[in-house]
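What follows is a group of structures, each given as structure tokens.
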Structure 1
């Protein structure tokens, strides 16, 4: 039986310096400001130990409290301003790439999908978070 899944990819171009993009992406003080899929959701709790072997913990929930989930992962590799690789608590790999281009920082997230949610919904979820990040990063002073 072949358990290899085709990874999903989401990306955006952020018009900001790499130092700012990296800080806003990794700093637990900023993550709650962009880590949501819509205005109904929020991320009320973040812990981030950004190093190989360190843990990321995000609590995402509807603002009315009716639904939520924890996102937990362990960092496999962190290369400042270049890439972050982590493994989720359900053993799925994610890689986030930061690449300087002529139009800004290309942020690419490559992730193994989970089995319960349709692929298009997982893709849209990830893309909406990247879109929120882009908006936040380009308007954060």
Structure 2
């Protein structure tokens, strides 16, 4: 599955979670409003109880909505983190492949040179000229790669 497909699925899951949150909120508010009785002017104690019951139920609904939102956010965040890790890994692998290819090309450039040619090239770069042919080539390659 491509990175774009994974991201699309993650967004779709988040949208579905939000739809569930809104549906739950709507259902709870409808239940709350249909079960609420008009405040009686004759009994102030009952009116106080009804007001506090309403706010208690409202807080419960808000708590449920926030829990659902937090769950959806965590899931989406984990999906994004996972995708970023995959991208980072792919970039590192490509970087290593490119570094290896550059190193091989640079080494091939010096394979046909004699020790004297290699020493001349090192002298032009103000690098040490002593060592075996392989060491001289390696020194030039290291200088090319940096």
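Read-outs: derived from the displayed coordinates by stated rules, not from any lab. What you see is a predicted model; the values in this text were computed from it and never measured. Cβ atoms are built from the backbone, for glycine too; each structure is taken alone.
Assorted remarks:
- Of the structures 1, 2, the one that 2.0 was derived from, the read-out being distance in nm of label points 7 Å out along Cα→Cβ at positions 26 and 74: 1
- With semi-axes √(5λ) of the Cα gyration tensor in Å derived as 22, 19, 16, matching label from 1, 2: 1
- Origin of the derived value -7500 (helix-only ellipticity at 222 nm (-39500 (n - 2.57) for each DSSP H run of 4 or more, over all residues; to 500); candidates 1, 2): 1
- Top of 1, 2 by FRET efficiency 1/(1 + (r/R0)^6) of positions 18 and 122 (r between Cβ atoms, R0 = 25 Å, to 0.05), largest first: 1
- Distance in nm of label points 7 Å out along Cα→Cβ at positions 82 and 98 from the coordinates reads 2.8; which among 1, 2: 2
- Computed 13.6 for mean count of other Cβ atoms within 10 Å over residues 10-17 - originating structure among 1, 2: 2
- Origin of the value 30, where relative contact order in percent (Cα under 8 Å, 6 or more apart) was derived from one of 1, 2: 1
- Which entry (1, 2) yields the derived value 0.00 for FRET efficiency 1/(1 + (r/R0)^6) of positions 50 and 106 (r between Cβ atoms, R0 = 30 Å, to 0.05): 2
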